[in-house]
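Below: a set of structures, written as structure tokens.
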Structure I
Amino acid sequence: MTELFDLIEIDPARTVSFLCGPEVMMRYAIARMRDMGLSEDRIFLSTERNMKCAVAFCGHCQFGPTFVCREGPVYRYDRIQEWFEKREI
């Protein structure tokens, strides 16, 4: 629901964004925030995924080269942008 962004004004230098929800929704929200001038290092995502072992052993929560159970679940977008934009992951 990115239409709500039309109702607000932000100062990109003073704004930090924290997103959680379905990844497809976050993709659209990120695109809209970038259009508003917010840089990738000021966007944080909660990338919660199903975790089984919680110690990076089983690989179930692997996200690119990281494991959500060990290094997440909150990531700065510029750190995971390469993998977040790939639909296979």
Structure II
Amino acid sequence: MTQEELFKVESSPRQHHQDMEHQSKMNILVEQEEYNLFSLLRPKLVKDGDSWCCLYGSNLQEGIAGFGDTPYKAILAWNKEWHLIT
């Protein structure tokens, strides 16, 4: 096997590892960004039956709310509502 062929064989797993590492870092940045607005405004996060509710405001009629199966999904839904309204 030539040195060039050997380099191609070695670089493929290395490139895959670098790509996976980069994607992992990007996922962390996206999650942090999703929590930024939540952490700044501090909406209420409460269990509502089988789901979670993230509410900014005094009630559902006047505030901004998001619902989800998990706290994280409720925060994501709330973020979407916030950006639709503002």
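Every read-out reported here was derived from the displayed coordinates using simple, explicitly stated rules and does not represent laboratory data. Bear in mind the structure is a predicted one, so any value in this text is a computation, not a measurement.
Given that Rg and Dmax of the Cα atoms in Å, derived from a single structure, equals 14.1, 45, which label among I, II identifies that structure? The partial results should precede the final answer.
On the way: I: 14.1, 45; II: 21.1, 71.
Attributed to the structure labelled I.
Can you spot which of I, II the value 18 was calculated from, given it is relative contact order in percent (Cα under 8 Å, 6 or more apart)? Please list the in-between numbers first.
Details: I: 26; II: 18.
Going label by label, the one that fits is II.
If helix-only ellipticity at 222 nm (-39500 (n - 2.57) for each DSSP H run of 4 or more, over all residues; to 500) is computed to be -22500, which of I, II is the source?
Numbers: I: -7500; II: -22500.
It traces back to II.
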